[in-house]
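Listed below are the structures to be examined.
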Structure I
Amino acid sequence: PLPTSTEEAVRRIGAEILGMGQVEDLLGMPGVEDVVINGPKEVYVYRGGGWERAPVEFEDEEHVLRMLNRAIAPTGRQVSPLEPVVDAIVPGGHRINVVMRPCAEPSPCAAIRVRRRSGFSMEDLLGKDVRQAMVPRPRLHVPDYTRVAIPGAMLTAQAARFLHYAVLAGMNVVVVGATGVGKTAFLGVLGRLIPEWLRILVIEDTRELNMRPGDDGLPHNCVYFTTRLGGLEGTPPVTQADLVRAALRQRPDALTLGEARGGEVLDLLKALCTGHRNGLTSVHAESVSELVPRLKMMFQEADVRTEIRDDTVAEWIARAFHVGVALEMATVTTHDGRQGKVRRVSEIVEFSGSVEGGQPSRQTLFRYDEREGRLVRRSVYLTPAREQMLAAVGFSYQDVIAMD
C-alpha cells in the first residue's frame with residue numbers, strides 16, 4: 001500500500017535503504033514471534049500459536065538477498081553461493097538464519113526470531129486471556145479409505161486410517177527397509193498428510209520429495225534443503241548435519257530427513273527427543289529390530305567424543321520415535337501362477353518410549369499375513385501415552401479397532 005504521509009514515506013525509504021524494508025513492519029507487530037521468508041513471493045509470521053500469511057512480496061531473489069545481506073552486514077558475514085548457510089544477529093537484536101540456493105528451494109529461505117523489547121510480568125500471565133490471541137484451526141478430517149481400498153494394495157484401509165491419525169497427532173515416524181523398497185515415496189505419502197497450517201522443513205541429498213504440490217508456484221510454508229558437495233574451486237561442502245542444525249533454527253512444525261545416512265541422525269534424534277513433532281525419516285535397515293546397530297554405525301560418523309552403548313542408542317530411538325513402518329520387497333505368486341516381486345508394508349509398530357534388553361520397547365500393531373495376503377491388525381491396544389496423543393486431536397485407536 002502507498003504511504004499515507006510524508007513522514008511514513010521517509011520511514012519506508014529509510015527502512016528499504018538502511019534496514020530490512022517491508023519486513024521491519026512485521027517485526028514490530030504485536031505478538032509476532034517469528035518471521036519467515038520462503039523465497040521472494042511468500043512471507044509468514046508466527047503469532048498466537050499459528051502461522052499467518054503476510055501481505056509482503058519482493059521483486060525477485062536478488063531483491064531479498066540484498067535486503068538480508070544489508071541487514072547482516074554489521075556482523076561481517078554475507079550469504080552467498082560460497083557461504084549459503086548463515087546465522088547472524090540483525091539490528092534490533094533479532095536472530096536470523098538464512099539458507100540460499102543451491103541448498104534451499106525456494107531461495108532464499110530466512111527465519112527471523114523476534115527479540116522482545118521487554119519480558120513478561122506476573123501481571124501479564126494473570127491478566128491476559130491467551131485464547132484471545134489464538135489462531136483458530138480447521139477441524140481435522142480423515143477420509144473413508146474403505147471406499148478406495150482394494151485387495152492386494154500396499155496398505156489396508158484400517159492401517160491407512162491409523163497412519164493418518166498418527167500424522168495428524170504429530171507422531172514421529174521412522175520408515176525402514178532395504179534399497180529400492182520405496183522408503184522415500186512412502187515418506188512423501190505421509191508428508192502430504194501433514195496439516196496445511198504447519199511449517200514443513202525437508203532435508204535431502206537430492207531433491208525428490210514434494211510435500212505440498214500446487215499449481216500456483218508458491219511453497220505454502222514448505223521448504224526444501226539439499227546438501228552440496230565441496231567444489232574444485234574451493235566451495236565448502238554443506239552436509240545433512242549442517243542442514244539439520246539450520247532447519248532447527250527455521251521454526252519447523254514438521255521436520256523431514258529424506259534418508260538418515262550418517263552422523264546427522266544424531267542432531268535429528270536430539271531434536272525429536274526434545275519435543276519436536278511430525279518428524280519423518282527413513283533408515284536403510286532390513287527391519288525395525290536392526291535400527292539400533294544401524295544407527296550406532298551412523299553415530300560413529302558424528303563428532304562424538306565418547307563411546308555410545310547400545311542401551312543409549314535404544315533409549316534415543318524410544319524417546320524420539322512413536323511409530324515405525326517396515327517396508328520390504330517380497331516375491332509373490334498369484335492365483336494364476338504368475339510370479340514376481342512387489343513392494344509391501346511388512347509391519348507397523350508402536351514404540352512405547354522405554355527400553356528392554358538393549359532394544360527400544362515396541363509392540364506390533366499390524367503385520368503382513370501371508371495366508372490372508374494383507375496387513376492384519378494384531379490384538380493389542382495403543383499405550384496410554386500414544387492414545388492420549390490421538391485424543392488431543394479428537395481421535396481414538398478404538399476407531400481403528402472398530403474396522404476389524
Structure II
Amino acid sequence: LTSNRYASYTDNYARLPLLAIVYPTVPNYNKDMAALACLAQVLGQGRNSVLYQNMVKKQLALQASCFSSLSELAGEFIVQILPLPGKNLADMQKLYQASLDSLEKRGITDEDIAKFKGGTESSLINGLQSVSGKVSQLAAFQTFTGNPNKIADLLKMYSSLTKADVMNVYQKYIKNKGAVILSVLPKNQPQVIAAADNFKIDSTHYKAPNYGYAGLKYVKAKDNFDRTQKPPLGPTPVIKAPLFWKKELASGTKVIGAENTEIPVVTFSLFIPGGQLAEAGNLSKAGIASLFTDMMEEDTKNYTAEQFANELQKLGSSIRIFSSVDGITFSVQSLKSNFGKTMALLQERIKNPKFTQDAFDRIKKQNIESFKLQKAQPASIANQVFAKINYGSNNVLGINGNGT
C-alpha cells in the first residue's frame with residue numbers, strides 16, 4: 001500500500017467504537033516471521049508493551065493490543081484499540097502514532113529478546129502435550145512446508161533472533177507504511193470515526209465464480225433404522241487413568257500428583273475454597289472474589305506488575321489467578337528447568353500483594369466498561385438471564401460472578 005486506506009462500518013450492537021490498523025506483511029514461515037511476532041509482543045502484548053503503558057495504564061484507552069497473523073499466501077500485522085467512552089478513533093490513531101515514536105526511542109532491548117525467546121520455546125513445547133497438538137503440528141508442517149519436522153527450523157529461527165532483526169521488520173513493514181485503517185462505529189455515532197472513507201473496491205470487472213450449484217436438487221435421505229426407538233447403550237469404554245499419588249501436609253493441605261515424562265513441563269494448581277459462594281451472605285458485594293483475583297495479579301512488595309510479568313516471560317512460565325463458583329485457583333505452568341524460580345514468584349504473588357489504589361481504580365473502571373460491553377453481546381445476556389431464572393435474583397448464583 002502506498003498510503004493509508006480508510007474504511008468504516010456501523011455495528012448496531014456495539015457499545016464502543018473500535019479502531020483496527022492492519023499492515024500487509026509476509027506469508028507464514030517467511031524469514032521475518034519471528035521478528036514480526038517479537039515486534040507485536042513488544043508493541044502490544046502484555047503489561048510491559050508500549051501500547052499498554054502509553055494508553056491503557058494511563059487510562060486513555062480501554063484496550064490496546066497487536067499481533068502478527070501469517071497465513072499461507074500473505075500475512076497481516078494487526079493493531080486493535082478500544083477507546084474509553086468520550087474518546088474518538090482519531091484520538092486513538094494519534095495516540096498510536098505517538099506510541100510508535102515511543103517505540104523508536106526505546107528501541108528493542110536484550111530483555112525484550114530474552115522474554116520472547118523464553119515464551120516461544122515454552123509455547124512450542126506446550127503445543128506437543130496432547131495427541132491432538134502433535135498431530136496438528138505435524139500435519140500443518142507437512143502440508144505447508146513439506147517438512148513434518150519444521151519445528152526444529154522454527155526453534156533455530158527463534159533462538160537466533162536479534163534486536164536488529166526486530167527493528168528491521170519495523171522499518172520494512174510498519175514505519176511510514178500504508179495500512180488499512182478500519183473504524184467500527186456504534187449506531188448513531190458517526191462523529192467518532194478516525195477519518196472519512198477514502199477507498200472503495202473496484203467491482204466493475206468482478207466476475208462471480210461458478211460454484212456448481214446450478215441444477216442441483218435436494219434429495220431427502222432415507223433412514224434404514226427407526227428414529228422413534230432409543231438405541232441401546234454400547235459397551236462401557238475402558239479408560240486407563242495415569243498413576244497418581246496423594247499426600248497430606250502438616251498444615252492440612254491435601255496434595256495429589258501424577259507424573260508425565262513425555263515433555264519437560266510442570267503444571268501446578270493451588271485451590272482455595274471460597275469464590276462466588278463465599279459472597280452469598282452479602283449480595284451487595286457480589287463480584288468481590290473476581291475483583292480480588294484481578295488485584296492479586298498487580299504489584300507485589302518486591303515487583304511491579306510489569307517487572308513480575310517480565311520475570312515470568314523470561315522463564316517461559318505462567319501464573320494465573322482466577323475465581324470460580326466455589327474457590328480461587330492459582331494455576332502455574334513452567335518448564336521443568338525453571339520450576340523452582342517460578343514457584344518463588346508464586347510465593348511472592350501469594351504472600352506479598354500490594355493492593356495499590358491506582359490499580360484498584362483502573363480495574364474497577366475497566367470492569368464497569370466491560371459490563372456495558374456485555375449488554376451488547378447476546379451470549380453474555382443469555383447466560384445472565386439463564387442464571388437469574390435458574391437460581392433467582394436473590395441467589396448469589398443468579399448474579400454475574402464478576403459483579404454488577
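What follows draws every value from the coordinates through simple rules; no lab data is involved. Keep in mind that this is a model prediction, so the values were computed, not measured. Cβ atoms are built from the backbone, for glycine too; each structure is taken alone.
Can you tell which of I, II yields 14 when relative contact order in percent (Cα under 8 Å, 6 or more apart) is derived from it? Please report the intermediate quantities before stating the final value.
Working: I: 14; II: 20.
The read-out was computed on structure I.
Assuming 19.2 is mean count of other Cβ atoms within 10 Å over residues 324-331 as calculated from a single structure, say which of I, II it is. Clearly, the read-out refers to I.
Given a computed value of 15.1 for mean count of other Cβ atoms within 10 Å over residues 188-195, which structure among I, II does it belong to? If you can, show how the numbers build up before the last one.
Values: I: 18.2; II: 15.1.
Computed on structure II.
Given a computed value of 2.9 for distance in nm of label points 7 Å out along Cα→Cβ at positions 116 and 332, which structure among I, II does it belong to? Don't jump to the answer; show the numbers that get you there.
Working: I: 5.5; II: 2.9.
This value belongs to structure II.
Kindly point out which one of I, II the value 0.10 was derived from, the read-out being FRET efficiency 1/(1 + (r/R0)^6) of positions 28 and 84 (r between Cβ atoms, R0 = 25 Å, to 0.05).
On the way: I: 0.30; II: 0.10.
For FRET efficiency 1/(1 + (r/R0)^6) of positions 28 and 84 (r between Cβ atoms, R0 = 25 Å, to 0.05), the value 0.10 is produced by structure II.
Taking distance in nm of label points 7 Å out along Cα→Cβ at positions 124 and 228 as the criterion, which structure among I, II has the greatest value?
Numbers: I: 3.8; II: 6.1.
Going through I, II one by one, distance in nm of label points 7 Å out along Cα→Cβ at positions 124 and 228 is largest in II.
Computing FRET efficiency 1/(1 + (r/R0)^6) of positions 76 and 276 (r between Cβ atoms, R0 = 35 Å, to 0.05) for each of I, II, which one ends up highest?
I
23.2 is what came out when Kirkwood radius over Cα pairs in Å was calculated for one structure; which of I, II is it? Structure of origin is I. Work out the source of -11500 here, i.e. which of I, II gives that when helix-only ellipticity at 222 nm (-39500 (n - 2.57) for each DSSP H run of 4 or more, over all residues; to 500) is computed. The structure behind it is II.
Computing distance in nm of label points 7 Å out along Cα→Cβ at positions 36 and 68 gives 1.4 for which of I, II?
On the way: I: 1.4; II: 0.7.
For distance in nm of label points 7 Å out along Cα→Cβ at positions 36 and 68, the value 1.4 is produced by structure I.
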